[in-house]
1. Work out relative contact order in percent (Cα under 8 Å, 6 or more apart) for each of structures I, II, then name the structure with the largest result.
2. Out of I, II, which structure matches 188 when volume of the Cα convex hull per residue in Å³ is calculated?
3. Work out the source of 13.0 here, i.e. which of I, II gives that when mean count of other Cβ atoms within 10 Å over residues 17-24 is computed.
Structure I
Amino acid sequence: MPLRSTTAAWKNLREHADQLSSNHISDLFSDDPTRFNGLTFRTGQLLLDLSKQRLNQTTLHNLSALAEEADLHDWIEALFTGQKVNCSENRAALHTALRSPKASSLTVNGQDIIAAVHNNLDHMRRIVDRIHQGQWRGFTGHSINTIVNIGVGGSDLGPLMTCRALAEHQSGAANPVQVHFVSSMDGSQLSELLSQLNPARTLFVLASKSFTTIDTLANAATAREWLRRSGHTTTDDMLTARHFIAVTANTAKASEWGIPPSNQLEFWDWTGGRYSMWSAIGLPIALKLGMDGFLSLLEGAHAMDEHFRHTPFLSNLPVLMALVDVWNINFLNIHAHAILPYDGRLGSLPAYLEQLEMESNGKSVTRGGETVDFHTCPILWGEVGTNAQHAFYQLLHQGTESVMCDFIVAARRYQTSGSEELQHQHRLNLANCFAQSRLLALGDSILDNADTQPAHKRYRGNQPCSTLILDELCPFSLGQLIALYEHKVFVQAVIWGINPFDQWGVELGKQVATSLLGALENPESTPGFDQSTNGLLAAVHAKQKGEA
């Protein structure tokens, strides 16, 4: 299979980029008085503005031809119908099935997986309702009022991001719960948290697809030992049954650890970790929002699924966002991407998208085994916009790097609070969001006296920016937003010919760490590693022995 860079559509885009390269974004606005209307798109509760990108309608049509050449239509259907799009692991990737309505059906390997998904959701609801009604009791008979989710990667980032983003939508249950997250292997998060909690009223959710993740099991073992030392006499079986829930695809391992089947929620091998917040991995979200809030999140994601699957490319938000990124990366040579939510509630979104995009598309080998001769996923990072303005915007405005930026903001906030002060703050926030994207794209051409300023005060602009406006931040709109980025990543992978659903690049490090553990636990062993590692081991052993 030829590399995408050798195809006719790719070559056409290369020629088009050469023709357009001398155009500043401000020139593109001057040339087209209807530019905003022609490059703004909407679905559900989301509006996408691409008018501050370095492109025109010809660019979009050429990019759409690239998508057609890559058989994107067929790949989208393959994704939704359970074909094995994860070729290196011979699996489907059916996170879309996790948010499909109960009335739908999809048979994979002889099983109606939609029915299985909704059976699991029903089990999840029973657990959530039991906790919210104060009927899940710890070893002293007191109701559980604190949840600690122990997981890492996709078992942590999605639920954490969502719980923080939607905290204002917390369930009004009779027995509301506090939800905490622990992911770090070094125990620092857990040790600080446990000192503040009541063991008799704390429930741990162990979230691990394989139930072999060292980070998660180490924290879980520490949590169980903390419960044992709490001063209350009970059996280990009773302690585990009352204070642990497992969310896993490996129920046998969870049972071996001691968690009874009634305390287990399942997800499947066709659910990738970074696509799993829609599954039972989202239990902390349901405990925070209530089950109806969690289902609203799924409904928003499903609405985006339907839009993605059935909308023509030139009106399709995930396709458009993906193609614009391909344009920036492969034809404008921009390899840095800033995620800039102008909403403190979305403070964890950049970290979530870092994993979603860089773990999915941080690949250099195609599905056919060829080494690519073009760039794939850029470096992603970000921060809440108003904080970022005082941190790294200097580089965006006057540095030497070209950076593409996603601005994300909600149109409405504090409408029902009755607080004019808070509504004023939101207007101030919107003003900053729109001002920064305007200045990054257009530069100081927006000022009357720009030419009179010294060089160190000039703003060159021409940094391509997309703006996403949510009607308001709620479970439905957040579901739409996250599914939008998921599908964007998939489209990019199709264009580049890579597999976005495996992550072999993180596996070898785990194996090497296991081999090093023995050398760390046995100072008398003779390490057979490289010079640097041998030297570091010796330095650590010396310090642990109190030597100089």
Structure II
Amino acid sequence: MIAQDSIDALKARLDIVDVVGSYVELKRAGSSFKAPCPFHEEKSPSFVVNPARGSYHCFGCGVHGDAIKFVMEYDKLSYPEAIEKLAASINFTLHYEGGNSQKKRSNLLETLNEWYQKLLEQNRTAQEYLHERGIYASSLERFGIGYAPASFDTIRFLEQRKLSTAEAIELGALGRGEDGRLFARFIERITFPIYAPGGALVGFGGRTITGHQAKYVNSPQTNLFNKSRLLYAYHLARDTVFRRREIIVTEGYLDVVMLHQAGFTQAVATLGTALTAEHLPLLRKGEPKVLLAYDGDKAGRAAALKASKLLSAGGFDGGVVLFEGGLDPADMVKNGEIEALGGLLRHPIPFIEFVVTETISTYDLRDPKAKEGALHESVAFLKTLSPLLQEEYRPFVASRLGVSPSLIRIGQGKNAAVQPINFSHHDVWELSLIKTVLERPHIIDALLDFVEPGLLQYHADEFEAALRGNGEDPRLSALLMDERIRVFEGDEGLKQELITFLITHYNRELKKVTTQNTVSFDQKSYLIRQYRDKIERLKRGELVPLG
């Protein structure tokens, strides 16, 4: 049993805003924070977190309690389980009454990380790679960078230290193959320890230096490690983020290390994944300006576009900085271009302008039909913004398209953001798909093999909310109550609807690519062949996976 004085000490260490804010987006309201209640569906936020009292209360459904109670209710944990999870998240050692005097779940990862750091000092190849990238010895120490050896060596080390194999598997340090044999998750890789915002070590990232197929790998999903909620080096960047009210989000661990080395200590990175809605509560803390520092290649621009849509819809301030010519922030620091780097970061492209410009750039505006497509896609994006921003950016969209602002019709009225305006045939179909997902959530995994939010022209945002199970979204609530929108009946009915939709989609993409002048002849020919093949397979009644 956990000792009561240990529980009391843990409670004194917990910040309820940090705890609740790691699950839901909190917005300041005077001396408190508010959010839509995570325990019942509502349109207006009535869930209040009071940091002075260390408690939360919902004026809608009546739930209330402290940080421990919140984790119990949200994660469906027992009282001891919630305490242990919270203690692990801030690296707090719990004391137990009876046989075991104490329990420190993260000790295994800490011990392993210390060993990795010592091994780095002995591995010349890894040291030369890091030196070549321009990383100082002081940065290696600050970020705890190490080296993971062969699988057998890691297993033997854990056995020699008499560390629990079961716990090593639970924490993602080891795995067990289909044949039952143990293996280390990180093999011949430079290791980057990953910490929770509270400072507890929860996992690792690893970069190969011996030619493994995957350049980077991360710890698997565990009770402590969720790559969609964590940001690399946030625990080191946090003070600067709160002080400067700015956070730089990059795509790579080495970008973060080098930016910190150059004095940009507000830099963090996603963990090999795109920025997701689950990252937003962490990014919201301190209400900083968010700068996306991404590569300027095709993949980087696509990631920046997706993240910019997410952040602009969430009301974040900030913008995008793209690094062209094959360079990245780490390269600029290594080359001594710190002043130029600072200049780029001081003048980002605002999120909304970036989305509109990138969206329109994929269309040949000399073709009237292509221009119409660009108009529809731009208006669909504006609908995700607040009414004020919609109005402010109508002239910007019009100027980029070379049309009159009067053509930018978004829809007005208090229900504009809840109920679709001026349904077209495609509007209704997309809403039917979303309603089907809401009423039959078990189909989501299979459905995502064939369709994703980006394929929808008008309601991508609502579709993504439905896929996340965001039941409190007022647009989804309105959709469920709208009897005009039907649900696709049965698996076969859904399949036929998807085939019809995908044929239309790929025909549209085929027409778009034939009018593009921004891709090479070879690339255009390849895409045309791909789209025609997909269309033919769909016409034969075969659902074609994405990719």
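1. I
2. Matching structure: II.
3. This figure was derived from I.
Values in this text are rule-based calculations from the coordinates and carry no lab data. All values reported here derive from a predicted model rather than from experimental measurement. Cβ atoms are built from the backbone, for glycine too; each structure is taken alone.
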